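Structures follow.
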Structure P
Amino acid sequence: MLDFGDLRVGDLCDRNFIVKNIGLYKVKFSFVMKKKLFKDNFKIDPVEVELEPGIEKSILVRFCS
């Protein structure tokens with residue numbers, strides 16, 4: 001869960017989280033937002049990630065209230 005706290009309308013807030021592949025095989029995943037409300041308010045970078053075993057990647061989530 002990401003907590004963006006209290007924000008004023010129109011404010012931007014960034015949160016990062018780490019994804020680590022602790023398995024034996026390469027993994028690939030992507031973030032998909034189907035609802036227009038979420039697409040307008042959240043930006044995720046990178047949207048698609050491919051991780052080799054033992055590698056970690058920081059994911060940025062930007063919220064515009």
Structure Q
Amino acid sequence: MLRSPDWSGSVSADYKLDTTAVRFGALASLAFSSSHGLDPTNLVESGCYGRLDGELSFAPAGITDYA
């Protein structure tokens with residue numbers, strides 16, 4: 001397909017730890033995309049890339065998480 005990478009994908013992990021006083025959370029996500037052409041002749045090409053996202057959180061005990 002024109003202007004789409006041959007390979008792309010992502011993986012993520014989410015962890016929550018409840019204690020009597022607080023809820024701790026950690027989230028990590030990794031995404032990858034291979035290079036792809038930006039025009040019909042593939043004269044202009046976008047390079048491949050990887051992206052790593054992370055999040056740390058905490059909340060007082062008893063607060064509900066709607067995410």
Structure R
Amino acid sequence: MLTSSFIPGSDWGYPLYYIYEACNKDYDSSALFFGLLMWVAVMKNSNDWSFMKYDEKNIKGMTYFRITI
């Protein structure tokens with residue numbers, strides 16, 4: 001299980017700093033762009049995936065998890 005907002009957290013250090021820098025050091029834009037990269041990685045992966053959004057306010061990112069059929 002992966003939650004996109006937990007991966008960079010509040011530390012946009014190397015190598016994630018390049019995303020932050022490319023987004024003009026805007027935290028929200030960087031987080032949205034990182035979420036898009038996560039989505040592309042899940043789509044290109046050969047496993048079956050699902051996702052969900054937690055209702056908790058402190059969890060901003062989408063949570064992805066592999067499913068077995």
**Request:** Kindly point out which one of P, Q, R the value 12.8, 42 was derived from, the read-out being Rg and Dmax of the Cα atoms in Å.
**Result:** R
**Prompt:** Upon calculation of helix-only ellipticity at 222 nm (-39500 (n - 2.57) for each DSSP H run of 4 or more, over all residues; to 500) from the atomic coordinates, which of the structures P, Q, R produces -11000?
**Reply:** R
**Request:** Compute relative contact order in percent (Cα under 8 Å, 6 or more apart) for each of P, Q, R and report the one that scores greatest.
**Result:** P
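Read-outs: derived from the displayed coordinates by stated rules, not from any lab. All values reported here derive from a predicted model rather than from experimental measurement.
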